[in-house]
Structure 1
Amino acid sequence: MKLNIYRLHFPGPIHIADARSDYGNSEKLIHSDMFYAALLAAKAMVTENVPADLDCTLSSLFPYTKDDSGKIIYFFPKPLFPLDRYSNYDDIKKLKRIQWLDQNYFEEILNGTIKSPINDNTVQKSFLSNSKIDTEFSNAQVLPRVAVPRSNSENDGNTNIFYIEKTYFKEGSGLYFIAYGDTKQLDKALSLLQEEGIGTDRNVGFGHFEYQKDTLELNLPVQSDYRLSLSLFSTHQEADLKALTDGKQAVWDIIKRGGWLTKSGGLGIRKKSVYMFIEGSVFSKNINDIEIDGDIALNLCPDSTDGFIAPEHPVWRSGRAIFLPIKIADS
């Protein structure tokens with residue numbers, strides 16, 4: 001299966017707020033729902049009545065880097081089941097810390113077995129790869145910042161010191177995502193978003209990126225009773241949800257999604273929240289190809305309250321996900 005991918009490189013720092021909106025901690029990946037919302041917001045800057053659907057489905061953004069030979073290495077999220085079922089590697093603690101698989105290991109797991117070695121050479125911190133990589137291709141710095149009041153009435157005129165975590169990517173490294181479907185609207189939105197930036201503190205240069213479009217060929221199993229999510233996933237179809245999670249080998253986790261309004265007049269107001277299944281979740285379903293599923297148009301616009309008038313426009317989040325077939329090895 002040949003897939004469209006987009007590689008993003010960030011020349012400067014990036015900060016992605018976590019669920020607590022704690023400046024001192026930045027998320028290490030960009031979830032699909034947030035990136036989709038950022039693309040729609042970028043389109044809304046130049047177009048009215050932006051639809052919730054970009055005509056394509058996106059994975060979350062995962063890390064990539066170059067190995068010692070200069071080859072680009074793409075990493076995929078580890079399925080949520082433990083890797084020790086595939087290996088006799090003695091250092092279980094190191095095995096549990098693995099979060100990312102290179103394409104070779106990822107394809108082997110999709111097809112039901114790991115034939116490549118798992119040892120001290122291939123286990124590289126949170127990465128599992130046959131290629132030798134610099135595991136510090138993404139690094140974070142926590143630095144102090146100062147919030148200066150605009151007047152004596154703001155915060156009683158007191159200056160506040162706070163800390164912000166900045167994430168930097170080395171040259172030849174960054175984040176990438178898979179796009180499945182018609183990418184015409186996506187291309188237009190990306191050209192706007194790269195100048196606007198993503199994450200917080202965009203007005204001081206955070207989150208701006210350059211991107212390249214490419215293709216990636218994945219070796220998928222011909223038939224499988226399970227599917228693996230590469231995006232955040234939500235569904236309001238109760239019958240489907242029960243069938244998806246009933247399988248003996250199904251494994252998943254959930255995350256609460258929401259955040260703050262960023263439009264003038266609504267700053268500091270929380271959106272509604274929704275729970276989604278995380279990337280790497282495995283569900284029961286017989287598939288033999290890539291599959292798209294989930295809610296595309298989740299409106300998280302808050303309700304009006306005393307002192308706050310909710311925006312007239314919707315605040316879209318996408319719970320539609322890309323799924324790949326995966327064969328599950330016996331526990």
Structure 2
Amino acid sequence: MPKIIFEGEEYQCEPGESVLDCLLRQGVSVNYSCKAGVCQTCMMVAEEGEPTPASQVGIKETLKASQHFLICSCQPQTDMRVAIPERVGSSFETTVLAKEPLSADVIRLRLARPDNYDYLPGQFLNLTNDAGVTRSYSLASLPQEDEFLECHIRHIPGGRVSGWVAEKLQLGDTVTISQASGQCSYLPGREEQPLLLVGTGTGLAPLFGIARDALQQGHRGPIHLYHGSSTPEGLYLVDELRAMDEAHENFHYHSCVSRGEAPAGMRSGRAADLALEDHPQLSGWRVFLCGREDMVKGLQKKTFLAGAGMQDIFADPFIDSSASGEDQTAA
């Protein structure tokens with residue numbers, strides 16, 4: 001009979017018993033609700049062993065790829081080591097390779113990629129400063145091409161991590177990062193499917209990685225990337241994205257300025273509004289939304305009402321707590 005290993009303890013499964021029932025029978029406190037594979041409250045990650053196909057029904061492809069599964073629906077066939085998603089992952093020490101401004105308040109930070117560090121473009125990592133404070137930043141790099149990990153960090157005055165990056169961190173310094181996580185990434189399949197990517201501020205970082213990953217993997221459907229800022233100065237990587245637009249017939253870059261008249265080559269209006277004006281019918285599309293939490297959550301609802309399926313909407317909201325002197329961090 002298979003064993004379940006959870007938080008260092010081993011539990012024996014009975015025949016036909018789910019992972020959830022096994023843990024509950026032996027007095028382990030875990031989250032669950034419907035016990036029918038619908039609410040997804042009981043989702044865990046298999047660190048060892050394979051989830052059963054039934055335990056991954058209804059969850060997003062990106063979560064399946066990272067071994068997430070529903071313990072209420074999993075009758076294990078082999079021993080499994082399982083973990084609560086937010087507790088998964090190891091820490092790595094790595095080195096600062098490069099630090100340069102992308103705009104007046106956005107820093108491109110490149111870190112050496114540790115050995116055996118796996119990630120998908122668009123996922124995020126946790127970066128810990130010298131005082132032990134941690135913030136999350138999305139990855140703009142590609143594992144197939146880049147030997148480094150690239151993050152775009154908005155420098156917020158008083159930000160405990162972004163300020164440390166901007167003012168103290170030097171080339172060659174050693175920093176601590178987490179294993180990458182998050183479900184906002186491109187997975188191959190349905191290569192003709194249209195893709196809509198909308199981001200504000202440093203929400204461009206994951207979208208930049210996702211778009212390049214899709215193109216590299218041969219995605220043939222149209223890819224529309226909308227990047228928004230209140231001013232033209234808030235936009236960055238404009239030349240690189242315009243070059244991608246020219247190089248790929250199916251990639252379309254839209255730079256959006258929400259205040260005042262946009263300069264030539266840019267569009268006036270909010271990125272979210274312009275994206276929906278251009279594409280009011282999103283049935284069959286795959287959608288990626290990254291940036292401020294209010295924009296992302298509002299656009300999730302609007303893209304769903306425009307026809308995008310919930311399984312095809314991937315969101316990476318950034319929690320903006322700058323009013324309290326903190327950093328902006330991926331949720």
Structure 3
Amino acid sequence: MATWAALIVVYIIWGSTYLGIRVIVGFAPPLVAMGVRFLCAGVLLAVFLVLRHGPAILRVPPRRALSAAVVGVLLLTGGNGGVAVAEQTVPSGLAALLVAAVPLWLVCLRLITRDTPRRATLAGTALGFIGIAILALPGSHPAGTRLWGVLLIIGATISWSSGSFASPRLPLPSHPFVATTYEMLAAGAMLLVMGAATGEFGKVHPAAIPARAWVALAYLIVFGSLAAFSAYVWLLGNAPLSLTATYAYVNPMVAVMLGALILGEKVTWPILIGGAVVVAGVGLVVSVERPRRRAAHPPSPARPRPAGPRASAKPSMRP
């Protein structure tokens with residue numbers, strides 16, 4: 001029962017983070033909004049760790065803290081931050097389907113490092129990229145969608161994949177929540193610096209931000225970045241990886257449904273077909289690689305984090 005409760009939390013919350021981001025970026029600059037999100041989440045997680053284990057838990061060698069910061073910037077600044085900027089024009093459901101391709105990019109990174117995957121893995125990767133091509137095809141998106149936004153999300157998934165791939169290869173703090181704290185704090189700070197550099201702070205008008213946007217931000221901080229991640233870490237230690245990994249292709253479906261039901265996002269045939277092909281390719285890659293590796297699942301999105309045993313403990317790319 002506990003396993004299914006945790007799975008439902010990961011399925012629904014991480015799938016809904018795309019919706020939350022779409023709501024926020026309609027009223028607040030994306031870089032600043034995501035900077036506040038991760039900075040607040042990092043501080044809350046640090047406070048929790050100190051209260052539970054004492055201040056010493058956060059003392060790590062500078063090299064490990066720096067490695068965590070690098071991974072955090074790749075995952076959350078380049079990954080989630082890029083998705084947030086793109087969702088100014090890209091529907092949340094389409095964004096989630098594009099982000100689902102993270103495991104495919106991880107396979108490409110393995111090829112670059114001469115770690116040859118199985119043939120079935122390569123077949124699943126090829127199938128997934130066909131789906132991405134369909135989703136990126138000009139003219140196949142709902143009105144208002146910009147091609148630059150679609151391409152930016154593809155770039156964000158590459159950044160996320162790079163962070164996931166580097167994570168098990170860098171000397172990170174041994175405690176997963178400590179590593180995540182440093183990652184969130186570094187990413188939040190970097191996003192705010194980028195927001196300042198691009199003039200976003202001059203566009204922040206708190207009084208003009210409606211209650212639903214503040215609620216969405218709080219939801220992303222408390223549930224998307226903390227609750228769902230905790231459930232995911234629990235699943236990694238208490239449930240079969242084959243079951244936990246299913247979030248990689250359930251989240252996009254949840255995001256598409258929520259976007260259509262709550263925001264009235266139009267779901268076109270190219271999105272349905274391309275999304276189905278991407279999910280099928282990702283499902284094949286994850287199922288084939290499962291016996292050999294404990295990774296290769298995304299993010300979300302915080303969640304959705306996904307390339308070797310260490311990377312499995314990262315939140316999926318949950319914008």
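Miscellaneous remarks
- Winner on distance in nm of label points 7 Å out along Cα→Cβ at positions 13 and 133 once structures 1, 2, 3 are ranked, highest first: 2
- Ranking 1, 2, 3 by Cα Rg over 2.2 N^0.38 Å, for residues 141-212 alone, the structure that comes out highest: 1
- Rg and Dmax of the Cα atoms in Å, for residues 109-164 alone derived as 23.4, 66 - corresponding label from 1, 2, 3: 1
- Looking at Rg/Rh (Cα atoms, Kirkwood Rh), for residues 45-100 alone for structures 1, 2, 3, the greatest value goes to 1.
A short reminder: the numbers here are calculations on the coordinates, not readings from a lab. The structure displayed is predicted, hence computed values, not measured ones. Cβ atoms are built from the backbone, for glycine too; each structure is taken alone.
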